[in-house]
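Dropping the structures in below, format is C-alpha cells.
Rule-based calculations on the coordinates, nothing more; no lab input. All values reported here derive from a predicted model rather than from experimental measurement. Cβ atoms are built from the backbone, for glycine too; each structure is taken alone.
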Structure P
C-alpha cells in the first residue's frame, strides 16, 4: 500500500510536498518489502525516483534562484 502512495505522490509533485511524501513512503515501503515480504518494490522505487526528481527540481528552480538573487543583492 505504501508503495502505491509513494508512486502517486511522486507523480503529483503537488507544490513539491508530494515529493517529500513520495520519498518517505517509498523508503518505508522498501523496508516493508524487505522485512515482511510484501510486493511492490518496483512501485516503491518508482515513487522514490519521482520523489527525488521533484525534490531536485525544487532546489533547481526555487532554492537556487533565491540564493543567487540574495547573493547579488536583488
Structure Q
C-alpha cells in the first residue's frame, strides 16, 4: 500500500471523519501513536491502515484492497 492508497482508503471508509481519526485516534499496534505520527515515523502505510481498521472496528471484508484504484481497461 502506498501513501496515496492509504489516503484513499481513509477517505472511502471514514469520509469527512477520516482526517480527524488519522490525527487523533491513538493506535496501539503502531506504538501508541496516531496514524499521522506513525506514517511520519516511517511505519508502512499498510501496517498503519491495519492498525486503524482494528481500532475503528472496520469489518474484515472492507480492509483488504482498500485504497486501490480500479484497473484501466
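A value of -25500 for helix-only ellipticity at 222 nm (-39500 (n - 2.57) for each DSSP H run of 4 or more, over all residues; to 500), calculated from one of P, Q, originates in structure P.
Structures P, Q were shown, and distance in nm of label points 7 Å out along Cα→Cβ at positions 38 and 62 at 1.8 was computed from Q. In this comparison of P, Q, the computed figure 17.1 for mean count of other Cβ atoms within 10 Å over residues 30-37 is attributed to Q.
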